[in-house]
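Take a look at the structures listed below.
Computed from the coordinates by the stated procedures, all read-outs in this text should not be read as laboratory data. Computed from a predicted model, the values in this text were never measured in an experiment. Cβ atoms are built from the backbone, for glycine too; each structure is taken alone.
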Structure I
Amino acid sequence: MTQLTGYPSIDRPWLKYYPDEAINAPLPKCTIYEYLWRQNKDYTGRVALNYFGNRVTFLELFRHIDEAAASFAALGVGEGDIVVVASVTTPETVYIFYALDRLGAVSNMVDPRTSPEGIREYIREVNAKIVVTLDAAYGKVAQATQGTGVEKIIVTSPADSLPGVKRFAYRLTKPAPKLAENCVPWRDFIASGIGKGFKPAPYRADRCCLIVHTGGTTGAPKGVMLSDDNLNAMVFQSIETGIDMRRVHTWMGIMPPFIAYGLGMGICLPLVVGMETILIPAFDPKKFDLLLLKHKPVHMVFVPSYWGTIIHSRKLARADFSNIVLAAVGGDSMDVGLEKAANAFVRAHGCKHNVTKGYGMTELCAAVTATIDQNNEIGSVGIPYVQTTIAIFDPQTGEELPYKQRGEVCITGPNVMLGYYGNPEATDAILRRHADGRLWIHSGDIGYMNENGSLFIADRIKRMIVRHDGFKVFPSAIEQAVNRSELVEASCAVGVRDAEHSQGMLPVVFAVLNPGANAQAAENEIRAICARELPEYAQPIRYQFIDALPVTPIGKIDFRALEKQAAE
């Protein structure tokens with residue numbers, strides 16, 4: 001290890017946690033399908049997918065992927081073609097993704113809850129000829145395809161892979177929709193490819209295989225182009241973190257497949273390792289406790305907000321968590337108080353490991369940091385992946401900042417996206433080549449790194465509340481102060497326009513109180529804490545108590561919704 005210079009990108013202090021073999025290991029140079037095949041071709045009898053009791057072996061998984069590839073090829077799908085896929089996490093979604101990858105085609109993953117206008121825009125953006133949709137979304141997808149170049153709609157259902165009795169019960173309550181002429185149900189689609197072969201596309205470096213979309217909270221969603229190399233690098237480096245991941249383990253990733261976190265961490269990673277992957281097509285955070293009791297996963301991946309449900313669940317009060325190796329959170333920052341409470345909870349229930357945190361972006365193929373017990377510092381999001389470099393830069397000057405100084409978090413490495421589809425201006429705004437010759441992603445996150453290489457995220461640049469006098473207020477600092485009150489379960493600080501000045505914002509706090517807490521007593525206590533711990537310019541002007549913080553469809557705190565509420 002070189003002597004510290006004071007700059008993370010030069011020192012890379014996190015490498016002390018990795019063996020030389022991982023630091024110098026070559027990354028997989030193959031398609032994501034080939035990576036899956038190489039790792040599991042000698043274990044085809046093991047279970048790959050568990051879908052409501054229907055256990056699909058790796059042998060069956062490979063067969064289903066080939067069947068889907070043959071059927072897509074029969075429709076003329078080939079290398080470089082883009083297929084829009086509006087679905088949830090079902091076995092068919094897994095088959096489709098890998099089948100298109102075999103053909104060298106691109107899966108353009110879309111949230112099936114998107115409006116018809118939004119789906120139409122996704123279709124037109126890539127000039128898609130084929131759309132795969134969930135049956136529940138068929139009506140609006142059919143509407144969205146009008147006036148586009150779509151030639152065929154393939155309709156899947158959560159019932160397609162259900163065991164017989166469950167499939168029958170599903171169809172009783174949710175009959176299959178009546179399809180138009182250019183539409184075909186999944187089973188007929190698969191039948192159309194029987195006896196027809198296909199030619200697998202060769203691996204090509206930096207070839208796009210997946211498009212996923214940003215959340216669009218600060219503007220129109222952008223299509224993030226990810227390559228086989230991006231996905232393989234994320235999977236490979238995740239395995240090399242030192243987290244105990246074995247073929248005999250089970251994995252429950254509850255995030256949807258239309259986000260990089262869900263597809264990469266919830267499907268690709270566990271399947272490459274060879275784990276039995278539990279598929280959850282429709283997730284209800286209020287029933288998360290029942291899922292844990294039913295499946296008893298060794299690994300589980302979700303967002304921080306779900307820990308409130310777990311900690312307060314009566315059903316889990318006596319649960320045994322000794323089987324859990326990885327309880328990972330990502331997709332949003334985790335409040336320090338919640339992290340401590342979650343660690344105490346899992347430890348009290350027999351788990352030998354603290355909650356594992358990570359950091360990433362859609363543009364980084366989900367994850368670029370992780371923690372293991374040796375480097376799991378409270379409040380941090382972990383250390384960089386072994387072949388990834390993270391550093392902090394001054395947003396104004398572009399100069400790299402030393403340890404413990406706050407600035408913009410920037411990342412370079414093999415996970416960095418190819419770019420935004422059809423949007424070079426937005427691509428150039430986030431991907432910048434530095435003086436070192438490397439291409440860096442400018443995350444828009446404010447954070448710092450310590451001498452151990454642990455990364456701490458303070459806030460989003462766009463969440464900063466800038467006052468009329470130029471003072472910058474970080475919502476996270478307010479939230480940390482408010483959450484120190486034992487009367488508060490969770491909080492979110494947002495900016496509201498300063499009515500006394502021509503420009504500028506002032507902080508408002510929304511808080512969820514613990515059961516039985518008195519609102520007036522809570523406000524008095526919170527005001528006292530904020531007065532003691534925050535500078536004068538960061539004092540909230542108003543406190544609003546609500547039953548629950550709103551969340552986005554993937555479980556992040558929806559601060560945009562709270563901004564609108566504060567402005568009313």
Structure II
Amino acid sequence: MNALPIYEIDGRRLYYSFIAGAKKILEQQYYLNKINVFPVNDGDTGSNMATTIRSVIESIHPDRSFKITANRIAETTMTNARGNSGIIFAQFLFGFSKETGESKTLNIPQFAISIKNSVPYMYEAIANPVEGTMLTVIKEWSEFIYDQRENIKDFNQLFIRSREVIRKSLLETKQKLLVLAKANVVDAGANAFSFFIDGIIDLIYSNSIRKLILSKSESLILPANNEHVPEEVKFRYCTEGILKNLTIDQKSLSTILQQYGDSVVIGGNDKVKHIHVHTNNPADMFLKLKDIGLITFQKADDMLRQNEVVYKRKWKIALVTDSTCDLPQEILDYYQINILPLNINFGESHYLDKITIRPDQFYTLLNQQSEFPKTSQINVKTFGTLYAQLATSYDSIIAVHLTDRFSGTFFNSRKAALDAGKEFNIPITVLNSKSLSGALGLIILRTARAIEAGFSHDEIVLMADKWIKDTRIFVSVKTLKYMVRGGRVSYVKGFIASLLNINPIVSMDESGSSFVFGRTFSQKTNMEKVIEHLSTICKSREIWNYIVLHAQNKEAAEWYTRKMNDLTGKMPVAVVNISPVIGANTGIGAASVAIMFN
């Protein structure tokens with residue numbers, strides 16, 4: 001080792017040490033995913049830790065002041081923290097930034113005291129702390145640093161000598177947690193922290209910050225020597241949220257969150273809280289949180305689907321869509337369909353379509369809130385993460401999304417698919433349904449059944465092109481009020497239509513754009529017009545299947561179901577409350593029929 005002794009560290013040294021540790025985690029993220037069995041074996045600890053620390057690499061610059069740099073790292077990791085381990089690590093860094101005082105540089109005694117005082121921040125953030133995890137390893141490492149604060153004068157030697165303590169503590173996690181012993185693995189979060197310290201030590205030995213800056217963060221897939229036993233998923237969704245302007249204290253917040261699930265972690269400061277909960281009822285939980293603070297961010301990973309991808313995959317082709325696909329949950333679950341939610345914002349409050357806000361809750365808010373909700377597409381990064389997960393277990397992936405005329409979701413999915421397809425060398429095809437809601441649901445259902453029947457990837461893609469062309473949807477709008485509020489129809493046109501009591505029928509053309517199929521003077525009349533049109537079509541074409549949809553209008557849905565049953569001799573695939581993203585524009589009371597021809 002040629003590095004000169006370091007007796008004090010400033011903001012720049014802190015920053016480059018953090019980057020070195022972060023890059024080590026990025027290199028090992030897939031390995032960390034593979035050994036992830038606690039608190040649930042959903043295989044995402046590496047990805048979550050990578051997301052948590054990558055933001056520092058991408059977005060902040062070092063300051064000479066230790067305090068300023070520590071604050072920047074803490075704020076960035078807390079905002080971008082993901083998963084149980086990510087939030088715990090971010091909370092540790094937050095505690096560290098709080099405990100460093102206003103120092104521009106730190107010597108070893110000051111550093112040691114700050115590190116030791118940061119440990120309680122982690123424990124206080126967790127509703128039910130468990131030893132044998134990242135908590136234990138960081139605590140035992142901090143105790144070594146504190147105990148050696150007067151004996152070791154050089155930071156380089158302090159970190160090098162701490163490696164043995166971390167490795168011993170890491171191995172002992174298998175003895176402290178039965179689930180780790182059964183799987184014969186160490187705790188993944190604790191291992192991530194061990195890699196973080198390894199990265200700092202690598203920087204000490206290389207003594208080259210220039211090499212660190214220029215180096216790429218390779219994602220190596222390392223072999224796992226252990227076969228994990230699949231477990232039943234007790235709580236389906238790994239949810240997170242960022243809350244501001246809370247009207248209750250942390251203890252009360254923790255009590256509320258524990259009513260909805262487990263693995264409760266609350267990070268952040270007095271102004272902003274980053275929460276983590278495993279729950280089966282994310283929509284009810286966030287509806288409760290709405291009344292005690294401003295929800296500016298939400299995340300909800302489907303751990304049941306993640307578990308199935310790794311351990312219970314039914315077929316070799318993965319199927320992906322977005323939340324505008326209106327199908328009942330039992331169908332989505334049977335065919336293991338992967339759904340990513342679009343975003344919905346009521347003012348500054350953020351929700352995930354169908355996951356953290358159900359249709360019935362959405363329509364209630366739509367009536368209550370003065371501000372009209374805004375929707376936004378799924379970003380490339382979210383698709384990339386999903387495709388990376390699926391690519392490790394499936395031979396190929398097919399994705400079908402809502403029309404590109406309504407959202408950039410299709411384009412973002414296609415971009416992520418191109419990158420993931422090259423990286424993992426598997427076919428990923430992304431299709432534009434040129435429709436939405438129940439029509440998209442029918443396309444997805446027929447694609448799923450083709451996968452179940454054993455058709456090849458290329459055969460299904462070819463058939464799906466025909467299914468897209470053979471699908472129609474007719475939406476009977478009850479009032480134009482919501483289209484006016486959302487800007488789809490001008491105020492003047494909406495006012496005139498309301499005076500004349502005009503109700504439009506909206507459909508989709510071949511390009512995926514909406515158009516007015518017809519206008520009548522009541523919703524009942526335009527529903528009759530839809531059935532009349534379908535009766536004419538059915539004389540020359542057979543309907544493969546259909547879905548009835550409504551926006552809080554069960555009476556209209558029941559009418560459509562009776563008429564369509566008389567017409568086709570079969571009941572609908574489903575009767576579904578329209579996706580909030582779609583219902584925001586069609587408005588409360590809308591009813592529709594989606595059909596696919598043979």
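Descriptive notes on the structure:
- For P(r) over Cα pairs in 20 Å bins from 0, in percent computed as 20, 54, 25, 1, the structure of I, II it came from: I
- Top of I, II by mean count of other Cβ atoms within 10 Å over residues 425-432, largest first: II
- Comparing FRET efficiency 1/(1 + (r/R0)^6) of positions 177 and 385 (r between Cβ atoms, R0 = 25 Å, to 0.05) across structures I, II, the highest figure is found for II.
- Computed -16000 for helix-only ellipticity at 222 nm (-39500 (n - 2.57) for each DSSP H run of 4 or more, over all residues; to 500) - originating structure among I, II: II
- Structure responsible for 0.10, with FRET efficiency 1/(1 + (r/R0)^6) of positions 193 and 353 (r between Cβ atoms, R0 = 30 Å, to 0.05) calculated and labels I, II on offer: I
- Answer label among I, II for the case where log10 I(q)/I(0) by the Debye sum over Cα atoms at q = 0.07, 0.14, 0.17 Å⁻¹, for residues 185-456 alone, calculated from the coordinates, equals -0.31, -1.16, -1.43: II
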